[in-house]
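Asks: Structures follow.
All of the numbers you see were taken from the coordinates with simple rules; none came from a lab. Please read all numbers here as calculations on a predicted model, not as lab measurements. Cβ atoms are built from the backbone, for glycine too; each structure is taken alone.
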Structure I
């Protein structure tokens, strides 16, 4: 179970690295980004899911409570699905792959926890 959670965490980090935008923005892009942040609060919700999922996985591992880590995995799945939704306009193929992989990993992680697969 711990190995699966570690793999999910690594996938989360890789998705973050490959989907994050470059810091080099022109002033027009910065103003557009600020207005987009005001109109799309879901960006903060998705980021919060990723942060909370990571913290729950860490806490669950430290205190040896696999169910807390499993809940963290579900939060990270929400983060990955959210990233897939945000990527939809730019790259639909990658968006679908990220969403399906996130859901598949969570179903597998839940099966490991609940059914001992």
Structure II
């Protein structure tokens, strides 16, 4: 479970990314339905117990969703077409109140990754 929620793997798993909400939570049933997990168990209580005990993920209060538990220095901009010039995307953050953008790249499916120096910068 931890492996599928690592940032490196998420960037390659388009389906899992498409299931994320704006706070990076994925429904636990989505994780439970992954082939690798189903081969190990179909017991939802066990899956939830394992997720709650993992330092790599965070389970929501209701026990219905899970997300990676890592510092986020990257934000995802959604619904910005690939044809948008990179300068235009970076310009969204050119403000005296915004921290410096380290990098900006088109990911896929009208999503852009904008990287900042730290978690604090990304949350500003």
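Asks: Work out which structure the value -8000 belongs to, where helix-only ellipticity at 222 nm (-39500 (n - 2.57) for each DSSP H run of 4 or more, over all residues; to 500) was derived from one of I, II.
Replies: Numbers: I: -28500; II: -8000.
Computing helix-only ellipticity at 222 nm (-39500 (n - 2.57) for each DSSP H run of 4 or more, over all residues; to 500) on every structure in I, II gives -8000 only for II.
Asks: Right, here's the next one. The value 20 for relative contact order in percent (Cα under 8 Å, 6 or more apart) was derived from one model only; which of I, II is it?
Replies: On the way: I: 27; II: 20.
Answer by label: II.
Asks: Moving to a separate point now. Given 0.10 as the derived value for FRET efficiency 1/(1 + (r/R0)^6) of positions 28 and 108 (r between Cβ atoms, R0 = 30 Å, to 0.05), which of the supplied structures I, II does it correspond to? Could you put the intermediate results ahead of the total?
Replies: Details: I: 0.10; II: 0.75.
Considering all the candidates, the number was obtained from I.
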